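No lab work stands behind these numbers, since they all come straight from the coordinates. Every value quoted in this text rests on a predicted model; they were computed, and no experiment measured them. Cβ atoms are built from the backbone, for glycine too; each structure is taken alone.
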Structure 1
Amino acid sequence: MPKILETTFARGLALLMLACASILPCHAGATLSTAYSFTNLGDGGFPEAGLAMSSSGALFGTTSSGGAGWGSVFELVPSGGTWTEVTLYDFTGGADGGNPIGDLVIGKSGVLYGTTNSGGANGYGTVFQVAPVAGGGWNQKVLYSFAGGNDGAFPAAGLAMASTGALFGTTYSGGSSGLGTVFEMLPSTKGWTEKVIYTFLGGTDGANPVADLAIGSSGSLFGTTSQGGSVTNSNGTFSNWGTAFQLTQKASGWVETILYTFTGSTDGGAPESPLIIGTSNVLYGSTFWGGNDADCPIGDYPQGCGTVYELLPPGGTRTGWTETVLATFTGHNADGSHPYGALGRNSGGQLFGTTYSGGENVNVCLNAYTGCGTIFYIKPPAKPGGTWTKTNIQLFPGSPSGGTPNGVIIGTGGTLYGTTTVGGNAGGYGTVFVLTLP
């Protein structure tokens with residue numbers, strides 16, 4: 001089951017969370033602090049997306065509920081080691097949209113762009129902007145309301161911005177087959193125009209994308225689908241475990257190429273995190289399921305606790321893209337389970353990320369999963385072809401310091417920033433966290 005379909009369940013459990021005595025750091029010298037705890041009032045609650053950072057160091061994000069009941073857009077402003085939360089907009093669930101669960105992207109003049117999973121003129125979600133106003137304040141504007149037909153429905157991912165100013169995104173459903181789309185938002189002096197550039201059919205091409213797209217240097221789009229895909233190998237036929245894909249613009253339109261089809265076994269399954277582009281166009285991502293099912297302690301979910309993987313492009317003896325699993329999660333204390341959210345990659349090639357559950361052996365965040373999640377990093381080998389090494393940096397205990405994190409971004413000096421869907425010291429409605437590394 002995709003993690004996105006379990007969020008209502010997560011919110012209900014958050015209200016019953018228990019306090020936990022301490023944080024359990026796994027990496028000597030790492031310091032976790034809570035920049036803000038949401039109250040589910042005017043500031044919003046239950047953030048389900050990651051963060052965006054401005055050039056001044058301010059953090060921007062969304063909450064999926066609270067505010068006026070339908071989520072919010074917020075800013076955290078740093079000053080002298082403390083953070084001040086400013087709510088920029090509260091969604092009403094009507095024509096303006098509701099329940100934003102995708103990452104924001106920052107455009108020119110500090111304009112924020114994002115999606116809502118519901119609301120809009122037709123109730124199928126929106127693409128919106130929140131722009132600063134001269135003299136102070138912010139103004140929200142709906143750029144497009146999905147109609148639920150061929151144009152798509154219920155966007156779950158954030159947006160990617162091209163150098164031209166065009167925005168690219170995905171919808172979880174809708175399209176001609178009802179299994180999701182990739183769309184482009186084109187700006188002009190008359191406004192914005194939505195154009196579907198690919199519709200998923202649910203066969204080998206994949207279905208139901210939930211993660212942000214990545215834009216390559218040539219303008220190609222890279223992404224994942226959480227479901228769909230079908231592949232046959234010596235072990236049999238494997239279907240509906242998701243894909244990694246590329247969309248390339250040709251004279252005839254955009255053409256999809258499947259880079260890899262997941263089998264749900266040791267290679268992973270159900271990718272719900274964005275791909276990131278590394279050196280030499282190597283792609284990195286994670287899968288929510290798959291890995292080593294025998295070493296994953298969750299009896300009701302025999303598909304494994306997830307993986308982090310790389311996709312190597314064609315070159316040398318490789319005629320196609322090649323997937324390599326860099327880390328497999330077990331969920332055993334203190335290892336995490338079910339990696340989720342954006343990975344961060346530093347200049348040394350290390351990957352940083354979060355797991356949705358696992359870590360400390362507590363059952364106070366989600367009763368379907370053990371543990372409240374972790375922050376981890378994966379170090380590349382000294383020589384090509386060697387083994388990557390995974391280290392748990394931080395375990396989340398729930399309250400007061402958060403639980404079920406949504407990925408990380410890397411700031412100045414390697415500091416990590418992110419959100420947790422639940423936990424915090426203001427009722428369990430989620431947090432923004434800061435992890436300082438030694």
Structure 2
Amino acid sequence: MHFYFVLGIAAALALSLVRGGRKYFYRLAISSTRVLDVMLGDQDEDEKLDLLQKETFRLIIRLLLFIGLLIAASAVAYLSLYIYVKLWGLEFADLAAWDSWQGILSISIGATLPFLWPFKKSKSAYSELAILLHQMVLNNYNLGSKLLKREQKKRDLSSRPDFLIVSGLARAGTTSFMNLLAEIPEFKSLHYGNMPFLLSPNTWARFYKPKSTATKERSHKDGIQIGLGSNEALEEYFWKAISHDSYIEESHLKEYAVGAEEAEAYLRYQALVRQSENDIYLAKNNNFLLRYASLRNQLSEFKMVVLFREPIAQAASLMEKHQQYMAMQADDSFVLEYMDWLGHHEFGLGHKPFAFEGKEPPKGDPSTLDYWLGIWLNYYQRALELKDDKIQFIAYEDFCLKPEFYLKRLAHDFSVSAEGLNPQGFNNNRKLPEAQNDALVKKARALYQALRAES
């Protein structure tokens with residue numbers, strides 16, 4: 001009887017060591033996926049060979065470390081039994097059979113005990129395995145592109161060029177606007193349930209079928225409730241993957257040209273999100289201005305809504321979220337990693353301003369309201385320059401008061417019914433802080449009135 005107890009303890013100690021060193025398994029899994037991603041790349045052979053050698057070397061090192069962990073765990077189990085044998089004056093040959101039902105039961109119980117204690121979740125509420133899956137999928141564009149092409153071959157839905165983009169500088173109500181539009185059955189958008197397989201949502205849906213309808217307030221702490229079925233700004237990952245982050249500089253995001261091949265690939269990607277020929281692709285994308293001019297030359301039928309807000313109020317909200325996310329990302333690095341994957345550089349430690357064609361990105365101290373007013377001016381000056389008959393400007397304040405009017409107007413533009421939608425309006429009376437630069441405030445308010453004249 002003592003032997004089976006010690007056997008269970010040995011198994012528990014060995015698996016406790018494995019649990020404690022699980023990072024070696026995670027790193028091995030990440031390296032294995034990285035090697036596969038490099039092999040799927042389309043770079044020239046010399047570059048690919050160089051990358052493959054580096055990643056293979058890293059993989060071998062991590063494999064050896066993981067094997068070392070397993071050897072150490074085995075040694076701990078053996079040492080436990082060895083101490084038992086010596087203390088009781090026994091020989092190993094005197095021990096009961098470990099493969100009897102009692103021995104198997106003892107090992108099973110002992111090996112299970114270390115894993116009964118729950119793994120610590122990140123402060124973003126993602127489990128370690130969920131984080132590992134995100135890292136393996138979203139860090140590897142070549143693998144994602146391969147899955148994308150595979151899924152497109154199986155999808156016979158035709159492209160539809162009259163899609164709808166909801167855009168605007170962050171904190172202008174774009175999420176609320178998109179989510180209300182998504183209640184119209186014909187509009188289809190990416191949602192949290194598609195994560196992390198954003199380039200192959202239908203393949204992922206065969207395996208992952210979330211049933212929970214529970215919602216919680218999103219990390220912005222702005223009252224918006226989200227769940228696995230909630231739509232979100234997720235399409236930017238497509239642009240990151242197809243361009244291999246070519247428009248993302250160390251200090252800013254630059255405006256760039258989209259070619260005909262990329263534009264056609266975008267329409268084929270949309271067909272993966274749409275569920276029928278009659279469905280209309282809907283996306284929220286605050287980065288869309290970076291490619292709007294060239295994409296409009298390729299695709300003439302899509303419409304875009306640009307929401308804007310009183311500049312002091314929007315700048316103050318951006319500054320507040322910047323400070324909030326800097327603290328959050330410093331406390332939990334996965335929050336920064338997650339936002340970088342999705343191209344969310346609006347605020348936080350990964351903040352990158354827009355650099356539009358012929359202009360330098362805004363500079364200054366992000367802890368000041370004047371800096372965020374500069375961000376506001378930079379964004380909406382370019383939006384106004386791009387104005388055409390397919391862009392609708394909507395003031396956040398007007399949308400808050402009359403949401404039903406704007407939703408039904410857009411539904412009419414796409415010949416779909418918005419009957420049944422009855423969003424309640426409200427008046428946002430946020431107290432505004434004082435800006436230091438009077439000239440900047442005057443310029444921003446003049447631009448605000450120009451945008452209102454277009455709305």
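Observations, loosely collected:
- For -500 (helix-only ellipticity at 222 nm (-39500 (n - 2.57) for each DSSP H run of 4 or more, over all residues; to 500), calculated) the corresponding structure among 1, 2: 1
- When volume of the Cα convex hull per residue in Å³, for residues 259-338 alone is computed for each of 1, 2, the one that comes out at 90 is 1.
- Computed 28, 61, 11, 0 for P(r) over Cα pairs in 20 Å bins from 0, in percent - originating structure among 1, 2: 1
- Here distance in nm of label points 7 Å out along Cα→Cβ at positions 99 and 179 was derived from just one of the structures 1, 2, and that gives 5.8; the source is 2.
- Test item: mean count of other Cβ atoms within 10 Å over residues 195-202 calculated as 19.4, pick one of 1, 2: 1
- Among 1, 2, which structure scores highest (criterion: FRET efficiency 1/(1 + (r/R0)^6) of positions 243 and 355 (r between Cβ atoms, R0 = 25 Å, to 0.05)): 2
- Computing FRET efficiency 1/(1 + (r/R0)^6) of positions 331 and 427 (r between Cβ atoms, R0 = 35 Å, to 0.05) across structures 1, 2 gives 0.80 for structure 1.
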